[in-house]
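Q: Quick heads-up: structures coming right below.
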Structure 1
Amino acid sequence: MEYEFLPIKTDKASIDEIVALLQITFPESNKFTYAYIEWQYKNNPDGEVVGYNAYDSGKLIAHYALMPFKATVFDKEELGLLSLNTATHPAYQGKGLFVKLAEMSYELARHNGYGFVIGVANANSSYGFIYKLNFQKIGELEARIGFGALKRLKDEENKVNYYKREWSDASLRWRLNNPSCNYKVTEDFIFSMTSVFFIKAILFEKYGGFLFHKKETEMKLRKLNLWIGIDNSIDWKASNYFEIPKRLRPSPLNLIFKDLTVNNRKLELNTVLFNALDFDAY
């Protein structure tokens, strides 16, 4: 069967059909609204979404989107892409559409000067990214729960970060305007609500001089903090945080990386800084 493959557009009609496909593919999620996709795909100050759609006789049947952002990679700031929304209509699953869309999206990204793709894959999607699309599995994100400040190792013990997402005032304002989440910003932390009423998630710590104006959500009853990410400067032995046993997690979250340059770059787990703010969990 012949399918038509076209780059993603962000006009109203295109977003409407993407939202409809995402809602059919993920009926248990309530975040895939027009406002959410417009925010993700069109309003990002680092650039509009990159990716491809597949059509059957004019009907959208599969979709793969990548979000532009800036990061420091091996001491150089460059534009990269976060692997984001993947959806295939239930009637068309098992036909290899995801791999086809991904390969076309990465070629388009190379042509447009993007240096890499990074993503967080669960147990179901990790195999396809690693073995079909040649992603590197950097390692599993840590998940800890506790309270209070995060204690840091002494400077001489800190690891060098070869990967770190770079946030500007504009990109941070945009990120925290996510219409599907509520946030609280303090001097030291950015928190998000979670689905557990007594737990809030730490998205980012000590974000410096960023200016931000948004109605804050009341979180006084949320006494415990959830931390997800990779940060080798944290002294977990001195912090009041404990690792969540893997058997209690919904799924392992694997950080994956694909170099789009000719240099075949690889990242080491102990040289990566990755916060919950850096992807779309909250």
Structure 2
Amino acid sequence: MRVGVFYFPTDYGIDIAELARALEERGFESLFVPEHTHIPVSRKTPFPGGGELPKRYMRTHDPFVALAFAAATTRKLLIGTGVCLVPQHDPIVLAKVIASLDLLSGGRFVFGIGGGWNVDEMENHGARYETRFKLMRERVQAMKAIWTQEEASFHSDMVNFDPIWSYPKPAQRPHPPVLLGGETDHTLKRVVAYCDGWFPRGARGFNPVEAIERLHRMATAAGRDPATLTTSVFGAPPDAAALEGYAKAGVNRVLLGVPDKDPDEILRTLDKWAPLAAAHAA
């Protein structure tokens, strides 16, 4: 099991390149960043975490620009989206962005995806909350066609284009791994249907043994080999005993949440967590 982190890269936080270097120096496997293109002032959609929306949601950088800076200053650190809101993107443009980032980083990109929770945010992009998961699936499938075919075309209910040339192709073959966030049975059905891995949150009450068993049971029922699916836990507790339990359950990766603090405090936190990364690096 590998240990990485996730962080909201903001205009007031630690420089993303400095954070990436610090992670690689301390032996962490990966850096994942979230996405919100904007936050509507109306605030009609309640924050799923309850209470007021944290400031970092309104101030985060574009994930792909931030990850490009992180990749440019490191050699081995994996970079990923946690998560990219696919319904808010044109699939042809997003396919090129990801292929470029994966190629330029030497095949280090991990594509974490989600449907999104902010209704008015996605509707500003022309996406509908009720059909966001259908749209996400078709756009991901269209991007896979672009990444793997010399003359790609795609025709579905919500995505349509005749043969195109699109380069570069990703460094990873057939494409960067696609991990889907969420915890419901609906999520797991989607993971099994068109993804390479599951990206659940390690919230209170999360049981890694039960979670892995559930994933494997649903994969087997759908005729898919469970061994082809990975599990990366978002927001795992920075606790040695808990992480040992995750590893024994078969979790492939855990992400610890870097606090929304000043740079010096973040670096001190990474120093504290470094033994956890080292313990699972072998």
Structure 3
Amino acid sequence: MGCLRVALVHNQSAKSIAVASQLTKLLSTSGNIIDQENPGIVISIGGDGTLLSAFHLYSHKLEQVRFLGVHTGHLGFYTDWRDYELEELVETLCHNQEENVSYPLLDVVIRYRDGRTDKHFLALNESTIKREHRTMVADVYLKDELFEHFRGDGLSVSTPTGSTAYNKSIGGAVLHPSIEAMQLTEIASLNNRVFRTVGSSIVVPKDDWIEIRLPKSMDHLVTVDQFSIQQADVASVYYRVAPEKIRFASYRHMDFWRRVREAFIGDLS
């Protein structure tokens, strides 16, 4: 059997902790090394939130790591293995080490008025911009050209894999992850004589970019996946399809449309 360097990331449920312990033993017994610092593969144990946490823990090592999810609760969108399949998982890992599938990510840059250094993030699902207790006003630019004046609850920019998450709940389209693009979706836009928006989500290709320019305010809230970033005096938030990608170990990676059907429609028999 081959030797892999494996990191485990789990949530704090009793089942996930037990699965992590069992998986650690199985991996070690089969000649693999548990390495939380420099892994070749990262296994998340829990649900999609745990996978998102694992991604952000290792987002600076995307060139060297692949991700794999074990779900211990409800069916996860990013998790292909169940908690009762651990022996099969380890066996597959050891004999099929090179298979993977890559998905696009979102590059997020927050820019400030006061000369502070830009803040840079990667998102696996989406990034949103809102205000805490008021309507948000923004100018939306596509490739440096003004596209619309927005007024409403906020804006969301999602990846294709994130298109099935928050984006879908606010009326965005579902995009296959083989499409290297990002999706801009309005959150409860207001349309009148002054503020007119396209009124539907738009899909922006990888060579274009989006910039959301904001008026002076101290209470804009920018999210990147599950993280909320309270920001004072944000001038704009810049989005593009990231040059980096996330790689998933694809030993039995479920077809995307089958995953969508099982997550949102269920058994058709």
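Q: Assuming 66, 51, 35 is Cα extents along the principal axes in Å as calculated from a single structure, say which of 1, 2, 3 it is. Display every interim value, and only then the final one.
A: Values: 1: 59, 43, 39; 2: 52, 43, 39; 3: 66, 51, 35.
Derived from the structure labelled 3.
Q: Who wins on distance in nm of label points 7 Å out along Cα→Cβ at positions 6 and 110 among 1, 2, 3, i.e. which is largest?
A: Comparing 1, 2, 3, the top value of distance in nm of label points 7 Å out along Cα→Cβ at positions 6 and 110 belongs to 3.
Q: Who wins on Kirkwood radius over Cα pairs in Å, for residues 70-173 alone among 1, 2, 3, i.e. which is largest?
A: By Kirkwood radius over Cα pairs in Å, for residues 70-173 alone, the leading structure of 1, 2, 3 is 3.
Computed from the coordinates by the stated procedures, all read-outs in this text should not be read as laboratory data. In this text the structure is predicted, and so the values were computed from the model without any measurement. Cβ atoms are built from the backbone, for glycine too; each structure is taken alone.
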